[in-house]
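Next up: the structures, one after another.
Rule-based calculations on the coordinates, nothing more; no lab input. Only a predicted model underlies this, so the values are computations on that prediction, with no experimental measurement involved. Cβ atoms are built from the backbone, for glycine too; each structure is taken alone.
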Structure I
C-alpha cells in the first residue's frame, strides 16, 4: 500500500501537467472603461489606469499567463491561465495597450480581448478603424465582436445582421479572424446560442463564475465572466484571480 501511494504521488507530479487544476477554474475578467470617472455613465464600469496597472503588475508578479481566445487550447498547457476582456470598444481602452507595452517582459507577454460594437466604431468615444487595425496588428490585443448595434439578442430576429454583419465588418478592418462574441447585457437563450454557433467558436456571458471544463453542452458559448469594477480593491482583485 505504501508503494502504491508513492507511485500515485510520483504519477501526479511527473505525468499530470501542473496546469490541470488551473484549467478547472479559469478566471475570465470583464472590464469596460479604463479611465478616471468623470461623472458620466456608471461609475462601477470604470477602472482607473493607475488601478489597472497595479492589477497587471500583480498578474505579472504572480506568474499568470494572459490568453486570448485564439489560444483557447493553451488553457491546459500554461501556468495560471487568465483572460482579460473589454466590452464596447471605448477609446480609453487604448490605455490597456499602453500599460501592456510598459509592463511586458520576455517572460510576461500580456494580451487581452476587446469586444467592439461594429456600428459604433469611429464614434467620438470609440476606437477608430485605424486604432483597431494597429491594435490587431500588434499581437497584443485581439479584436472580437460585441454585435453590430448592441441589442438584447433575446429580443431580436435579425441575427444575421448583428452576428455575421459585425463579424464581417471587424474582420475587414483588422484582417484577423473574429471567432468570439460577447452577448450584450450578458443576455442569451437557446436561440441566441444556436445563432452564435453559426458564426463564432465562443460566446461570452456575464454570468459571474469561473470557467470550468466540465463538458457542458455548448459550454464554449456559455463562458462566464467576472466583473472588475471601480471599487474593486487590489486585495479583492487578488482574491478573484486566485480563486479565493
Structure II
C-alpha cells in the first residue's frame, strides 16, 4: 500500500529536506520514526527538496508498506519526532500517486521584515534598506512571460529541463512595512526562489531595471543574476494535487 503524509517543519536546524551524509535532514528524522513504529525499513519521497534552513507550512511525502498502520500512528510519530516537525495526516492513495511527480503546483512565500523581531527570528530575512516595491513588482510580472529559468538555478544540478510554468509572482506589503513575495509554479529549480528574490532586491534598490531583470532571464546564465536571498525567509506553503489523490482521505 502507498500512503501520503501531510507535514510541516521549521527548517532552521536541518540540512534541508533530503537525507544527507553529513547532516541531519527532515527526511531522515521522519524515516527513522516510521521505521521504529512499523519495525521495518521505511523510505519516504517528498514533493520537493527544500534547502538547508528553508521551512514548510505544508509538505507531502509518500511511503509504502504492506503492514497495517496502527490506529495511533499520528500520535506515535509526533511523539518520536522533534517539536519543529509535525505530521498532520496519513492517508492511503492509489499506487501510481507520487508525492513529487503527481503534484500540480508548489506555492512558496518569502518573508522580509524591516526591523529585528524576536517572534520571527529565523523565519524571515531582516532587510532595512529602502526598496521600490512597485519596481520590484514590475520586474516580477516579467517572470510570467518566460519558461526557461536557468539563470535562477543552482549551477550544479541534475535536471532534464530548466522550464517551469509560473502562475503568479508578486510582492505584498503589510501595514508594518514588512514584505512577502508570493510565487506559484508547476515546479521549481534548485535555489530558484531565493535567486529570484535576491535579484528582485537588486531591482528594488535601483541596481537593476525591470528590463535588465528580463535580460537576465533571457541570458540563461546564473552568473548574471543576483545573490541568493538567505534561506530563513523562505517557506513552502502549499502543494497541489488532483482531487483523485485525496479520495481515500478521511472526511473527503
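Structure summary
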item	result
Structure (I, II) behind the derived value 12, 43, 30, 12, 3, 0 of P(r) over Cα pairs in 10 Å bins from 0, in percent, for residues 26-121 alone	II
Structure from which -6500 was derived, helix-only ellipticity at 222 nm (-39500 (n - 2.57) for each DSSP H run of 4 or more, over all residues; to 500), options I, II	II
Structure from which 15.5 was derived, mean count of other Cβ atoms within 10 Å over residues 186-193, options I, II	I
Parent structure of the calculated result 58, 40, 38, given that Cα extents along the principal axes in Å is the read-out and I, II the choices	II
Parent structure of the calculated result 1.3, given that distance in nm of label points 7 Å out along Cα→Cβ at positions 170 and 210 is the read-out and I, II the choices	II
For relative contact order in percent (Cα under 8 Å, 6 or more apart) computed as 25, the structure of I, II it came from	II
